[in-house]
Structure I
Amino acid sequence: MMIDFEIPAELVELGARVRAFVETEVVPYERDPRVTAHGPSDELRDELIAKARAAGLLSIQQRPGGMTHLEQAVVFEAAGWSTLGPVAMNCAAPDEGNMFLLSKVANPEQAAEFLQPIIDGARRSVFAMTEPDGAGSDPSQLRTTAVRDGDKFVINGRKWLITGAINADTWIIMADVVDEGATLFLCHGNAPGIVIERVMNTMDRNYVEGHCVVRFEDLVLPESAVLGAVGEAFRYAQLRLAPARLTHCMRWLGAAARAQSIAVEHAKTRMSFGKPIGEHQGVGFMLADNEIALQQCRLMIWWACWTLDKGGKGRHESSMVKSMVSEELFKVADRCVQVLGGMGISDETPVAAIFTDLRAFRLYDGPTEVHKYAIARQLLRAK
């Protein structure tokens with residue numbers, strides 16, 4: 001079997017174009033006061049979206065004909081050079097994953113009403129599954145219910161860590177239909193019965209309008225609000241989650257590479273004990289470890305993308321990648337903070353923010369321990 005790591009020239013060119021856009025148009029916004037403790041504001045997002053639209057890079061993953069997973073790997077890594085890059089290009093979570101899911105499951109009427117405005121950058125979306133005392137890494141603990149009432153459903157329950165809930169228009173809600181199973185529902189954010197209790201204070205600040213606690217109080221939805229089929233939510237969630245784990249990895253690989261670049265430049269110029277600190281083994285080895293880890297992560301992502309592009313489900317592969325990449329990129333950022341010294345724990349560079357965001361990434365789309373549990377089960381089941 002022949003292994004070819006060459007990336008097509010046109011894809012290399014597209015990645016370079018995205019990287020240039022992020023460096024010139026997006027990076028200057030990183031110190032904008034509209035990047036709040038709860039993430040970029042909607043106002044800032046709209047301004048960035050307009051720049052990506054003008055550059056022909058908006059929702060690039062939804063272009064006619066779509067993109068392969070490998071193409072996304074190159075482009076999303078370039079976009080992730082700034083944590084605002086995916087926001088500008090409309091390929092950030094949760095919108096990117098929701099667009100993927102809706103493009104696979106929504107019927108034509110639902111796609112026109114709920115999907116197209118997200119693709120256009122006119123609206124944001126949420127995926128409401130996680131609960132404070134129920135569904136999370138184990139979605140089978142779902143406690144939000146949807147009770148049939150004639151030709152309608154009445155939804156009640158409480159969710160939290162619902163990313164971007166404030167001002168989001170397209171809502172995908174997971175609820176348990178009694179005696180029929182977990183089901184996905186579509187509705188607009190202004191539907192009576194959706195109550196946003198509060199915005200949570202979290203260590204990350206890269207998602208638009210942060211994460212919220214949400215309550216559903218007798219939210220009444222018609223039969224037409226069902227996304228796909230009743231009782232199929234877990235299957236659809238898996239359809240979304242395997243690629244979404246990888247796109248998270250792609251974007252954060254770009255951010256970690258940015259942190260490494262800043263650390264390397266600092267190590268070239270910062271003098272200590274008569275020479276640049278990069279020439280001291282302690283620092284040089286940390287930078288070398290980072291470079292090794294970044295390439296390991298990149299190749300693992302490409303391998304999983306190759307599996308998906310061949311038609312594989314990629315659940316086992318994406319769990320392996322998510323586990324390894326989230327842990328290794330956090331170590332990369334940690335070493336970058338160490339190389340930068342006092343400056344590394346300040347906001348003089350984006351490295352401290354990348355570090356805290358990467359710590360949160362270790363929990364996104366399932367913590368490492370859950371993925372390792374799934375990997376082990378797969379190994380024990382194999383003949």
Structure II
Amino acid sequence: MSTLLLVRNGRRAVSLTGVGRRGTDALSGVHPVARRSIIDLSYSAHFMDFQGSSIPSSMKKLVVNKLSPNFREAVSTQTVAIPTPGDAELLVRNRFAGVNASDINYTAGRYDPSVKPPFDAGFEGIGEVVGLGLSASSSYTVGDTVAYFGSGAFAEYTVVPAKESVPVPAVKPEFLTLLVSGATAYIALKRLGDLTKGETVLVTAAAGGTGQFAVQFAKQAGCHVIGTCSTNEKAGFLKSIGCDRPINYTQEDLAKTLRKEYPQGVDVVYESVGGSVLELAVNSLATKGRLIVIGFISGYQTASGIPHFKGGTLPVKLLQKSASIRGFFLPHFLSDYKEALGSMMKMIAKGKLVCEVDCGDMSEEGRFVGLESVFRAVDYLYAGKNLGKVVVEVAPPPVSNSKL
């Protein structure tokens with residue numbers, strides 16, 4: 001195997017290889033050049049890149065400079081040097097990045113108060129490996145397509161630990177929907193939902209990024225599924241993925257509909273809105289009902305991040321029904337992550353899982369393309385306009401400059 005090392009200012013070398021992990025040359029059919037020495041200073045200024053296209057010396061990324069739940073106020077675009085991957089790391093050219101409601105919790109510093117600005121924004125990305133370290137080359141090679149769940153995804157290039165990268169068949173935004181949105185629904189319902197065939201499940205914000213998966217997983221478990229949404233278009237989408245009773249709350253009174261059509265209550269609630277919707281969900285629980293809180297988006301844009309909740313009688317309501325409220329935060333369940341992704345990937349391969357992506361094609365200013373469009377995408381999500389997972393196309397597919 002021919003290996004090239006990158007050496008800068010006498011620092012530790014990292015491997016950059018064009019040879020696949022299966023022992024075949026990356027440029028199929030081309031005779032390899034003569035073996036080079038282990039440390040090749042002639043290559044000290046650049047990487048060996050995917051399909052022969054050069055890596056620029058600088059890139060753009062979104063950086064949190066001020067703690068605020070206002071994304072536009074907290075974040076700015078910066079031009080920085082392309083990062084160098086360490087021994088067990090990959091350099092990924094991002095093609096798509098996912099937008100999450102929690103992005104503004106992150107910019108507000110709510111997850112880890114000890115972290116101070118500046119820090120990188122974005123939770124999840126998917127793209128091509130364009131550089132890698134020596135240890136990482138045992139599992140990956142330049143040109144592999146990977147997805148990842150970690151900070152710094154709102155950037156043209158991101159350094160990602162190889163062990164935290166997920167190999168994917170192709171750079172398609174559908175695979176990106178699994179990393180946070182899909183995994184949250186899969187693991188939360190499996191570990192906390194205790195779903196039993198024939199039970200009734202209520203999914204709030206059902207046509208959103210994670211709601212769409214909760215609907216499908218509950219239906220696969222043999223449950224009757226109710227889904228709340230804000231438009232008839234979303235209601236139609238919910239029916240197409242198996243939702244038994246979509247409720248467009250802009251046209252129907254949600255509380256009255258639930259009392260009339262489900263007088264015995266609902267067994268499980270997958271809840272992400274908070275505030276008055278959470279109060280309604282508590283009141284709608286059946287005996288031994290389980291309410292899973294995966295978020296409370298209605299409060300994220302406020303100074304505290306927490307929507308008002310009338311919880312004075314909560315202990316009585318739970319006791320009278322032997323019901324429970326369970327919180328779910330994905331980083332606390334990473335031991336389940338690999339199995340969840342593997343299972344969902346199999347579902348996709350078998351055509352048993354819909355991954356609806358919203359790249360803003362129907363928005364007033366058009367498709368979300370380029371890092372600058374992340375700001376529009378966050379606004380779009382919080383305006384409740386999205387159908388499915390909001391995804392930004394960070395960069396178009398790479399074009400090879402190789403003449404071989």
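Every number here is computed from the coordinates shown, using simple stated rules; none is lab data. None of these values were measured; they are calculated from a predicted model. Cβ atoms are built from the backbone, for glycine too; each structure is taken alone.
For distance in nm of label points 7 Å out along Cα→Cβ at positions 94 and 222, find whichever of I, II sits highest and give me its label.
Checked I, II; max of distance in nm of label points 7 Å out along Cα→Cβ at positions 94 and 222 sits with II.
Work out the source of 80, 55, 41 here, i.e. which of I, II gives that when Cα extents along the principal axes in Å is computed.
Numbers: I: 80, 55, 41; II: 77, 44, 39.
Only one of I, II returns 80, 55, 41 for Cα extents along the principal axes in Å, namely I.
23.5 is what came out when mean count of other Cβ atoms within 10 Å over residues 214-221 was calculated for one structure; which of I, II is it?
II
Who wins on mean count of other Cβ atoms within 10 Å over residues 174-181 among I, II, i.e. which is largest? Please list the in-between numbers first.
On the way: I: 17.4; II: 25.6.
Comparing I, II by mean count of other Cβ atoms within 10 Å over residues 174-181, the maximum is at II.
Of structures I, II, which gives -5500 when helix-only ellipticity at 222 nm (-39500 (n - 2.57) for each DSSP H run of 4 or more, over all residues; to 500) is computed from the coordinates?
The read-out comes from structure II.
Suppose Cα Rg over 2.2 N^0.38 Å, for residues 246-285 alone works out to 1.50; of I, II, which structure was it derived from? It would help to have the intermediate numbers written out before the result.
Numbers: I: 1.50; II: 1.09.
Here the read-out was taken from I.
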